[in-house]
Every structure is written in structure tokens, then in C-alpha cells.
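Dropping the structures in below, format is C-alpha cells.
Please treat every number below as a calculation from the coordinates, not as lab data. A quick note: this is a predicted structure, and the numbers were derived from the prediction, not measured. Cβ atoms are built from the backbone, for glycine too; each structure is taken alone.
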Structure I
Amino acid sequence: AIYSAFTHTDPFFQPDPCDPQGTPPDPTPPTAATLDTTYFTSLLNQIRSRLSSVEGFQLYGSNWTSHQAACNIPEQAFGALDSSVHFQPCSYTNPTDWLNAVALKNGGTSSGNNVNMRKLEMLALAYNLPDLGTNFYQNADVEARVIAGLDFFSYMQALNGCFGNLTQWPGVGATMPSDGNLQGRINAPCSSIEGAGTEAIGLAFQLMENDPGFLSALNQPISDALEPGVLRWQAYQQMFVANVNFLNAANNHWRGHAPNQDMLQAGSFILSNNALTFLDQQYGTNLALPQYAALEYVYQAVGLATEQYGGVWVSDRGLSLEVNGTGNGGYDGGYGENGVHLMVRLAKFLRDAGLEGSGNQPVHDQAIRAVHAFSNFLFPATTGSSNVATIRKEENITFRKNLNVGEIDFGGYYTYYAGAEFCDPVAIHQFYLEAQNGISWSDLPTTGNSHFDDIFTDYLEELGDYEALASLYNSQPDPTSVTLLNEPGSPDGVFLDPEGGAVSIKNQGDQIFMELNWRPLHGSAKPDPNNEIVNNVARIHHSTATFDRIATISMPHDAATGASGAYTSGPYGTQYICRWGKYLVALNWQSADATLTLPPDMTRGTGIDLVSGTTYDLSSTTQVPVPADGGVVLYEN
């Protein structure tokens, strides 16, 4: 490959048209995935193998109880879930050392946002998946492991209701009991992203709540020694109340500090509140928050209501605005895609709990908007040295961690929920593309993988939906009429997101991705009406059959950058303008129509607005209308 670099200050700079050299090789057609019985037999065997390892990570069973006295293992530690290295029965001989060790594994500052807690989800999911067979499905030992895990987390929870950033054991027996603190808990530092793991307590409970054996266990004492006179349902109820109160703290102190973080906190919140709703109905209590309060929390997380910093986390088109929401966030090919997945999960949580239905489902609708919006940033590519055709996601204009080239991606996890659970045609089409391009679950993460806990749990959660989509794929051709914007054979078009500053253009062989006002406050600054700024910088990724260009350019805002009179990009929240080669882009974030004044040199030939299809005679046109919350992409002929 031959690379060129241009450094310049000319706002009208055009690369030499002879700069591209060579001829790109034709990609090798991919081999479609075979999603047959043999494949699923192998897949299920891999899953069973990893689940067996997960069982081995739990402080549970006769090997542990037989060593309890000799190794001074405190009762609170039983049921704990280790990470990638097994505890041994006599790893420690001091009860305090044991408690500190299990606390740090599940909620310490290096615990990866508490994701080790998701091993509890794995066990509860395995108990509910018929395809895993009798070693897991409806297996009494697995059921007992789930109960032991919930018991452990109810003991480990800090006095202030959290589980994160632990530096020592904060739970039952951490200090001497006193009035108002009969179980001897202490406060913990807590985390604004611990929902990534603490969702496990609510989801595991929800998965088990209709099981007869689990219901029977709820009515039994949890521990005569640690919590005398307390039934298990009461201990769990206390845990869920404390978690909800922590997540719903005054001044939104423990809300997430980025879109994906707040969605994770919202997931833990809604699942814990759902568990409280079930316990209220079962035992005649009244401790769950009312439905409107629970929904408001989620609405803020998914951009349907203003979040704690005064902006929104998700644009009205559905893009998750990493890292800091409106004004300091935009399209993101990494964490932003994670936001799509989390929104679809939240929609499923609400539907499963009866909090949304077909007549009124704003979170579902926002999640589907997110699926559709992100699909505009997938594009045809190759696998690299083997040059096999595939599809990648755009990551050069990403707001947080950008990559060149973008990762191979067809939508992944979010397509399984959105396709199978919500029958979304775009998601179904993306699954077909995934299979047709040879992507399958052939290489599940091993227990030593740093992201095993979150990735493998996602696989388990979506196994049923994946199987349903595979069955559809095997039974008929793609039933949708969908083609993605940048997919080969798709007609030319444009996707605009004024609120997110993002643009995707397909036109006459050009594939262009743009982010306007890219990273104006990149760092720790949060969106706030008092600190919103623009930096008049655009990030662009422009590809054709013969070149691939990545540029960071100035938008017209002063004489040095080509601004002239009314032809200038506006301040925060107004109309942003960017010129790149033959393309003039205007994004109007305002609620009223605006006018785009053309640059002084744009006076020859015609220009077509690729959004509206309107053609303008540039010799007589000086201004072009721009609709409210819309945009113009004027292409010069």
C-alpha cells in the first residue's frame, strides 16, 4: 500500500487527482456460515464447557464446607464467585482476609466494573436454557448455586447500598453492630458504572422468580448465625431496596458519566425495582418505586428525557453520543455501538416486566431508531491480508477511541434481540449479512479472556434469539427488502444527525463519513449550558474505489478558514457548516428552519441537495433552505 500525508492551511485544498496509484484487487467472495445441527452441537458443547469452569469458580459445595473450620472460611464468603483463577479452600486462614479477598474479586477497584458478578447471571441463564441439557437446565445443584450467589451478594452489599470500588469487605460483619446498623455493614466508595455487574442480582432473581424451588427457598431463613430471624425474601428485599436507593441517590450522584455507563446503571436499577415489584406482590409489601419513577430513570438514560448534566445521552436519531452527550459527544463506533445494544436490552427488560407494550413503547422505539441509525455507518470492506469481502463499522470519526480500519461488524449482539424479539427488518437483514459473510459464534471467549464475564453472558442471554434467527436463515432467503445505506447495490443516499453532528454519504462512488465539531471538549468536561462550545473541527473519512482518505479539517468560521459574511458555521446548537471537496454540508440543530448561504466561489454549474433531491443553478443561487432539525448536502456538478 502507498500512503500520502498532506499538511496545509489552505481551506480550498484539493488533493491532486492523480494522487491515487495502483488498482485495488477484487475481493474474494466470502464463504457463508453453516448454521446447521453440527454447528449448534459444537457451540452448545463449548458453552457447557465454559459453564463447568464457571461452577468451579464458585465457593460452593462439599469441598468447601469440609474445609470451613480448618481454613477459617467465614459463612459470608460461601457462594462468592471468583474470577479467572480458582480460590483454594485454604488460600487464606484468617476470616478477615477471606472476606476482603472475595469482596475485591467481585467489587474491587480492579474488578472491571463489577462484571465478575455476571457469573451469577450465567448460572441463572443456564438453569433456564433447555438446550444445555440436564447438567444445567432445571438442575437442582445449579438452582442452589444461584441461591448461594444471591445470598453472598446480599451479605457483601455495603451500608450505603453499593458494591463498587471496594477496598475491603463492607458487608455483614464488617464492623460491630449498632442501633440502625444491626448487621455491622460499613459504607463503600461506590462506582458510577457498577451497574455493569450489579444488574446480575436483579436479572438472576427475575430468571428464577417463577421456579417452585426458588420460591420455597425465599421463605426459608437466610442464616441463623448472620441474620437471625430474617427470611431469605426479606434479605433480598433489603438488598434490592438499597441498590435502588443507591442508584437513585439525590442529585443523581451515582448516575453514569457517559451514555453507556448511565444505561448500565439504568439496567441494574430497573431489574432491582422489578424484583421489588415481584416481592411486593408476593408478600404484600410496598417497597418498589412506582412505574413512572422507574420509567423516568430509563428515559433519561436513553435520551428521551434530559440527563443530569442538562443535555441528552442519545440523539433524536438514535446515536449514542459518547463520551459526554450533547455538545461533547457524537458518533462512536465502539462505545456508541455498545449503547445500541444496551438500549435494545433495556427495551426488552421493560417489555418483559410489562412496563412497555405495543401501544406505548418509547424505549423500544428509541432502541429501534438506534439500530437503524448505526446501520448507516457499516460499510463494505475486506478482511485484510486474505482480502475476503466483509463489512466493517466506521471508527475513524469515532468520538472516543478511533481505529483505522474499523472492526469487522454486522451489528452483533443488538441484532439478535432487535431481530428475534422485536422483528425489526433492519436487524434481521444484518443477521443475514452476518451469516452470508461467514460470521458465526465459532470462537467463544475463554475464561481467561479479560472480557469473558460480559461477552460470554451476552452470548448466553442471546442464545435463544440467535437460534431463532439461524432457523429463519436456514428456512428461507432474507424476508426483508432492506439494504443498508453503504451496502453494495444499495441506492445512493444520505443519513444526517444534526444533534449528533454525524453524516454518512453514499454518492456516485463516494463513501463519506463526517463528524462536525469533533471532540470540542474531549476529556472530562461534561455537557452543561454554561460550558457548551464548538471547536469548528470536522473529522472525515472519504473512500472511493481508488483511495481512502482520513482528514481532520477546519470548518468555515473565520477568514483564514474560508468564512465570508453569512457563510460561516454557527455557534453551539445552531447550524454547523462543513465543506469537503465538492460537498457542502449544513446541519441545522435548531427547531426553526434556517438558511445556508453559499460560499462566494460556488457560482458555476449546478448543485444537487442529496437530501431533498433539489437541484440548484449555482450561477443564480446564493442561499439554500435548511429544514429544522435537518440538513443539506449540496453536491457540486
Structure II
Amino acid sequence: ETHVIEMAPRLMPRQLDVAGSQMLKDKLQNLDLNIHLDKRLSVCDGNGKVEQIRFEDGSSLEADIVVISAGIKPRDELAKLSGLKTAPQGGILVDDLLQSSDPNIYAIGEVASHRDMVYGLVAPGYAMAEVVASCLTGGKKTFEGGDLSTKLKLVGIDVASFGESVETVRVSRMITFEDSVKGVYKRINVSGDGRYLLGGVLVGDSGDYNRLLHAYKNEVILPPDPGELIVGKSQKENILDLHDSAVICACENVTKFDIVNAIETNNLSDVAGIKSCTKAGTGCGGCGGLLLEILDAIKEKKGESVKRVLCEHFAYTRQELIHIIKVHEIRAFDELKAKYGMGEGCEVCKPAIASMLSGVWNDKVMDQQMIQDTNDRFLANIQMGGTYSVVPRVLGGEITPEGLIVLGEVAKKYGLYCKFTGGQRMDFFGARLEQLPHIWEDLGKAGFESGHAYARGMRTVKSCAGSTWCHFGVQDSVSMCIDIEKRYKGIRFPHKVKSAVSGCVRECAEAQSKDFGIIATEKGWNLFVCGNGGIKPRHADLLATDLDTETLFKYMDRFLMYYIKTAAHLTRTSTWFEKLEGGIDHLKDVIIHDSLGICDQLEKDMQYIVDNNHCEWAELVKDSEERSRFVPFVNSPETDSTAEFLEERGQKVPVAWDQEEIKKDKVLVS
């Protein structure tokens, strides 16, 4: 449980007004965050570790971890020793010329206190530097205050503010829009005559931010009904309609005109070129998306095709990044970011590139744990109550009596709930984090491997009894199923992949509802692709008929590698197929007739990652450093005792979360 402590009477008091702050608070509380306002931390209590925090008002809160966001503290010690006047909260007092109490000494950046404000941002620092440069060269420029306009995403919630966002002397008229159902709050402050925008607040929907910021900074005359700017759905404007003086990169003070001029004069074709020519995007990197938007808008205006890049941090498509990774033998996210990206990365590009790296090299995912999808970080799916599931691979659903006994013994030893899955294997629930390496060590000794139920990869290959036992079967579906699963196990794809093999046209294994499915015929095998039995069921399309085993695997290799190289992250084969121009005819041309001339390379690439196959858990249990990560608390040997269970049908199941009871437990304080 997480608690947020704020010493001000509302959240983000410098950026948000009372109503906007309340909307943000409500949205955070809906995410089960506990908000405490007007609280000042006094003491952290504990014996060897924090156990409780106390506040100045005498109240207290139990805590296991305390994270303090300290902000900016001016280093003004030298100024005090020199006799310069400083502000009560720290910082060298300066006037509008940024002169200290000694007119021969100027102060800028986070060491200066201007009108009781200390700026910890790079853009106000640059603006201050321009004022001092003007003063030193005989100019008359003054500093009227830094621009604190900002656009953030706080735990998935859009928040933005610009200009005079809260009540000031100048703010006499305001227009507000609030939708408590959708959790959207918008407010704009206008001048007394209603002609100019003075500032604003956006919570829950920041789609209008760029347009409003432009109107504010460039003193654009407002329409007769200014409320049109915020009422209703956010408008998607053409970024080229922004005024030339609109600042795109606040860190380097680069305008839209500077960027457009650089693109057109130097015939730039990527964001890297824009950065090199203008320095835009070389500060915090937050304007990367706008740079790309301008570049794409100019290309579209010229009638050129526009590629859809991964995100604002990488100005390349998925296909281009896979090519870069392969050609330049890049095996780490940080290396790729340093050479071909910008900023720190985000929740879009990190797991997407983790998937690409796995799709090209199939290296250990735990070597780059922090860029993986959540479940890949601990090689397990987190379940209700905070425990994890364990799913060993059972090839083709075929298992010996000895294997069944081992599964039962492991489940009994660790007190796990047992359930057979629809993929013909056993799913264990209720494992604590610290138990996972021990469970997999025991399973590994009996020959079981990871079933990759946590991965965006090959899950299961389902089969019927086939010709071995069933008198309707025309081919050995179980053996084919096992061979397919052995070949593709452990491979990461853009999304999870499921398969099935039916031994006859009666289709007991439901192969036509899988990402790729095989149905036996008298002459060989029929290959179906891009089916789905999930949220939006889709009947698979027939790719090829009466294939021999060698040709079947050749086509499967080509199909799966083509999917890896061309599908967007988190796109199932069915969705990918529906967006594929030409549909099944295109796939037949590429996979069977080699219309693109890439089949040899697709086969080689697939063979490389197949040869590099490894069981992640088999390797992890032998690595003491990796095993040490599997603890609930890094600073305590204690186990997590918060998970509670009750018995149902002879097995344990998690107790339903009770919100009132949760509030009484120990908490994580942020």
C-alpha cells in the first residue's frame, strides 16, 4: 500500500488550482493511493530500519519504506559567508536584473531567489543567463519570472499547466470545464477584456496543451467564445499551424521557425538531424515527440510518405530498429539508446525493444530486467493477493506418471493451488516471490522447463490424441505437437503465440482458433495462420495444404519470423493480419513464393534464435546473484505476510481484498 504525503494543503499547489488538485487527488485515490495533505514529516522511527514516521501535528503512520522528494535546495553557503542577502527558504536574493545585494554580483539558476521563487529547471536558467548577458553588454533586459509551463503523465494521468495557472492579481476571469465521470478538469484564465489567455490547468486530458500554450506565449487574440478552446473533446491541430515564434524546445529556446527552417534548408529527414542543427531535444528530451510531429507534417505537406516510428525517443520504425540491432550487433537497450535514441526511454519503447532484442538474439531477459514487461522481471505472472503462478512446460500435454507425481509433490511442499490449463499443462498458484527459485529448482531436477506463461512468446501447442490412439486420426498429432513446441519454446514475439495440432478434420485441438494451427490430412498437413480465440475471435486462414513435415516447418519458420519483424509490439497475429495489405494472398506470396526475396534470411534468423534457446529458470537457479533478487524486501530477511488465503474445495485461494482492512496494514510511504 502506498501513501503520498504533501506538506501543502493540496497537490501540486504551484501548478494546479483547488479544483484541479482535487480532481488529481480523486484520480490518484481511485488507483488505491492514499493521499495525506497539509502534513510535515518530523521524525522517522525504527530500530535498524524505518518502522514509523511521525508528523509535526503529532500523528503517525507505520511504514516500511520512505521515499523523500526533496526538490531544490540552493547552495548559498558562500553567499552567506560573503555577506550577501539570502531568502528565508534559501537562495541569493536578486532583483529583476538578477543582481544580488552587491550590484557587482549576479546570481542565476537554482542558487538565485527571484520574487521568492527558486527555479530548478533548465529553461528559466537559460532565460536568466540571457538577462545577465544583456546587462553586461549594456542592454536593458529584465527577468519577469520563469516559465513553469509543464505537461506530465503521473501514474498514467495527464496533467498540464501553463502561465498563471492559479489565482493571481491579473487573473480576474476564468472558464472551467469539469467531467467528474471521465475524470477531466480544464480551466483557462483570460484577461479582463477576454482577449488574451493568461494561463490554464488541464487534468485528465492534456490534448489541448500545445495549442493553448501557443496562444498564451504568443498573445493570440482569443475567439469571441474562449470556452470553445476547452469544452468538448481535445482538438488535434496541425502543428504547422502554430505561430513561427512558438517555442518547441524550452530547454534550448528553439522555436517552430528554427526547426522548420533547419528541416527545409538542410533537407533533414530524421530527428537526429534536427537535434544536430538546432540543439532542440538535447536537454530533457521532452520535446522529441513535437520534433517528430513537425518533421512528419512537413513530409506530408510535400506529399512524401511518413513512417510511424516507435515513440518520441526513437525516430525509427520497428523494422528499422530490428535492422539496426542486427546489422550493428546491438544487444542492450542502453547501447541502442545512446547511438540511435534520445532521452531516457519510456513505457512504450523499453518493453518493445526488449522484445526486439529477444526476437533477434534470444539472450537472457534477466540481463536487462528493468526494460522487460512486468511479468518478465520475475519470470512469473503476479496474481491476486500478490503471489505468483508457476507453469512448467508439458510438451503436447504428454506426461508420465512419475512426472505427475513430481508435480503433486512440489505443489504439496509449497502449498500451491493446482489447476489444469486450457493448454494441457498444470498451473500452480499462490507462490511467494522468494519461493520461486526453490520451486523451479525442484521442478528442474525432475526435467521440467519453464512454460513461459509469463512471456510475450510461445505459450503452448495443444494436440488431440492423434493416430497413435484415436481410430479417426490420420497423422501422429502428438509427436508433431511436441516437435513444434520444442522448436519454438522460449522465443519472444510481439505478443503471445499459441498453436495446436489436430490429427484429423474433426479438429479436436481447435487449431483454427490459434495463431498458427496444423490439421492432419491423408497426404500431410494443412497450415492455418492468424486465428484467435480471445476477446475478438477470428477463424484462421488456410496458408498451405498437404505439406510434408520439412516444408511445414520451413513455412512456419518464415511465417513466425516475418511476424516478429513486421508486427507492432503487443499485436496478436490476428490483428496484424487484419492490417496487412493483401491479406492471405500477400502472406502466400511472401511465405510460399518468396516475392520479397527474404525467405532464406527469415529461415536463417529463426534458426539462430532456435539454436540459442535456453530455459531461463534452469539458468537462474544456478546463479546466486540472480536468485538474490527474489526477495520481498531488500533490507530485511522477513517474508511478505500480507497475502491471506482461505480453503475452497480442498485448496487454498486468496482472500478478496477488503479496502477498509488494507488501510490498517503496514504501508509503503512515498
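Taking FRET efficiency 1/(1 + (r/R0)^6) of positions 103 and 279 (r between Cβ atoms, R0 = 25 Å, to 0.05) for each of I, II, which is largest? List each step's numbers first, then the result.
On the way: I: 0.45; II: 0.15.
With respect to FRET efficiency 1/(1 + (r/R0)^6) of positions 103 and 279 (r between Cβ atoms, R0 = 25 Å, to 0.05), the highest-scoring structure among I, II is I.
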Calculated from one of I, II, distance in nm of label points 7 Å out along Cα→Cβ at positions 495 and 559 reads 4.1, and the structure in question is I
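Using FRET efficiency 1/(1 + (r/R0)^6) of positions 231 and 271 (r between Cβ atoms, R0 = 35 Å, to 0.05), single out the structure from I, II with the greatest value. Intermediate results must be reported in sequence, preceding the final value.
Values: I: 0.95; II: 0.55.
Looking at the calculated values, the largest one is I.
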The value 3, 12, 18, 21, 20, 14, 8, 3, 1, 0 for P(r) over Cα pairs in 10 Å bins from 0, in percent, derived from one of I, II, belongs to structure II
Re mean count of other Cβ atoms within 10 Å over residues 23-30: value 18.1 computed from one entry in I, II; matching entry is structure II
For distance in nm of label points 7 Å out along Cα→Cβ at positions 63 and 447, structure among I, II ranking highest is II
Note: distance in nm of label points 7 Å out along Cα→Cβ at positions 47 and 71 at 3.7, derived from one of structures I, II, originates from structure II
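Here mean count of other Cβ atoms within 10 Å over residues 175-182 was calculated and came to 13.1; which of the structures I, II was it taken from? Don't skip to the answer; put the middle values down first.
On the way: I: 9.4; II: 13.1.
Comparing all candidates, it corresponds to II.
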